[in-house]
Each structure stands twice: as C-alpha cells, then as structure tokens.
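Novice: Below: a set of structures, written as structure tokens.
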Structure I
Amino acid sequence: MQTPEKLLWIMVFSFFTLFVPDMITYANWQWKAHELTDFAVETMSESGGMTAQAEEDISKKMAAMGIDPADWSISYSNGIVKAPGTVSFSLSSNYRVKAFGVFGKSMQESMSESTRLSLGASSIKSSEIH
C-alpha cells in the first residue's frame with residue numbers, strides 16, 4: 001500500500017471512529033422512543049384512552065427508561081376512546097451530535113447547533129374498550 005492510500009484509510013477510519021459513539025447513542029434513544037410508544041398505545045388501548053392510570057403507568061415507564069418529558073414533544077389522543085376508535089401516542093425530540101467536542105468546547109458549541117438529528121416515534125392502535 002502506498003503512503004497516500006494509507007493516509008486516506010486513516011482519514012476514513014478516523015471519521016467512523018469519531019462518530020460511532022454518537023451513532024450508537026442515537027440508535028439507543030430511537031429504540032427507547034419506539035419502545036415507549038408501543039407500551040403507551042398498548043396501555044391506552046387496554047384502558048380505553050389516556051386515563052389517570054394509563055398516564056401514571058406511562059410516566060413510570062418514562063422515568064424507568066430515563067426519558068425526561070421536558071426534553072420531548074409528546075402528543076396523544078385525549079379522553080376516553082371506545083372501540084372502534086383508535087388511540088395514538090407520539091413523541092419527538094432532537095439529538096445533538098457530541099463528536100465535535102474532541103476539537104474543543106467552542107467547536108462543540110458551534111457545530112452542535114447545526115448538527116441535530118431528529119428523534120421520533122408514533123403508534124396507533126384500536127381501543128379494546130366497548
């Protein structure tokens with residue numbers, strides 16, 4: 001292998017090494033968002049909508065997963081929903097890429113504002129209450 005090829009491979013490898021932790025963290029948050037929406041619509045479907053008990057169960061699940069409601073935009077179907085109606089739950093947020101912190105705090109602050117990845121999940125299910 002020639003020296004230019006080695007330099008090219010070092011740059012490519014460095015790029016992936018720099019962003020792998022962010023890719024893993026982003027995927028983890030995306031997974032949690034989908035898991036929460038599935039749990040929420042299942043709970044809401046069984047109770048016939050966003051009841052006090054369903055809201056409490058969903059809040060407990062969010063706390064257990066480390067999801068802070070202040071950092072997420074959450075929407076859901078309100079009130080009691082009887083079959084054949086549907087219940088829905090969705091949440092969204094942004095993930096700031098932290099890889100640029102390697103180059104210093106000023107680079108991290110300037111680049112994190114422009115490199116945000118959107119997180120989001122939504123689910124819909126038929127109500128089970130007649």
Structure II
Amino acid sequence: MVRTVVGLRLSEWGLERVAESVLLIVAELVTNAVRVAGEREIRIRCVREARGVLVAVWDSAEERPVTRPAMRPGDFGPDARALDDGYDDGTGGWGLPLVQALASGCGVAEGETGKWVWARVSC
C-alpha cells in the first residue's frame with residue numbers, strides 16, 4: 001500500500017523517472033521500521049524538493065540501523081541448512097547498502113522518541 005501511495009504522489013509530481021529508486025528505498029525503510037517497531041506506529045514522509053525527493057520513515061524503536069560490512073567471495077558458499085525452517089544464514093541485511101547506492105544522501109535523525117531514517121533521491 002505504501003508503494004502505491006508514494007508512486008501516485010511521484011506521478012502527480014511528474015517524477016516517474018526516479019519512481020523505481022524511490023519506491024525501492026521506501027520499501028526497504030518501511031521493512032526495517034516494521035522489523036524493529038513491530039506493531040507500534042510507523043510514519044512515512046515523502047517531500048518534493050527543488051532537486052529531488054526526500055523520503056523518511058519514523059519508528060518508535062531506539063535501535064539505530066546498522067549497515068553490514070561488505071562480504072568477500074570466501075564469506076559465503078553452499079549451505080545444507082539453508083532449506084531448514086527458521087534457519088538464518090546471515091546473508092540478509094543488505095537494505096541499507098541498497099538505499100545508500102540509490103540515494104544521493106541518507107541518514108538517521110533522532111527525536112525525543114524514536115528516529116527518522118531518511119533518504120534523498122536527486123532528479
């Protein structure tokens with residue numbers, strides 16, 4: 001639903017050319033917020049700026065996002081446990097590096113409660 005609402009807003013602004021990047025960023029930020037906040041409130045902002053779009057997602061959790069270190073070829077390989085229910089192979093957590101790659105800037109702004117995780121996409 002969030003992707004649909006943000007996509008419609010980008011279309012209203014005539015920013016279809018950056019929609020793919022913005023929508024992927026929104027999906028990653030919302031996914032992270034849901035993961036740490038659970039069923040608590042989450043807020044989303046999408047602001048048209050002179051040279052781009054600012055998207056931000058707020059959650060009430062104190063936990064700050066953590067970027068994974070880069071993996072090297074020797075860090076991964078076939079794992080027979082990969083198909084076991086509930087098995088975590090530790091290869092997740094690539095959302096923030098993806099956001100960093102797509103955005104012209106990103107960061108975290110802490111508030112009195114919770115935090116805003118934001119990303120700016122230039123157009």
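Each value in this text was obtained by applying a stated rule to the coordinates, not by laboratory testing. What you are looking at is a predicted structure, and each value in this text was computed from that prediction instead of being measured. Cβ atoms are built from the backbone, for glycine too; each structure is taken alone.
Novice: One of I, II was used to calculate helix-only ellipticity at 222 nm (-39500 (n - 2.57) for each DSSP H run of 4 or more, over all residues; to 500), giving -10500; which? Write out the running numbers ahead of the final one.
Specialist: Values: I: -18500; II: -10500.
It must be structure II, since only it matches.
Novice: Please compute distance in nm of label points 7 Å out along Cα→Cβ at positions 45 and 109 for structures I, II and give me the label with the greatest value.
Specialist: I
Novice: Upon calculation of log10 I(q)/I(0) by the Debye sum over Cα atoms at q = 0.12, 0.16, 0.19, 0.22 Å⁻¹ from the atomic coordinates, which of the structures I, II produces -0.59, -0.82, -1.00, -1.19?
Specialist: The structure behind it is I.
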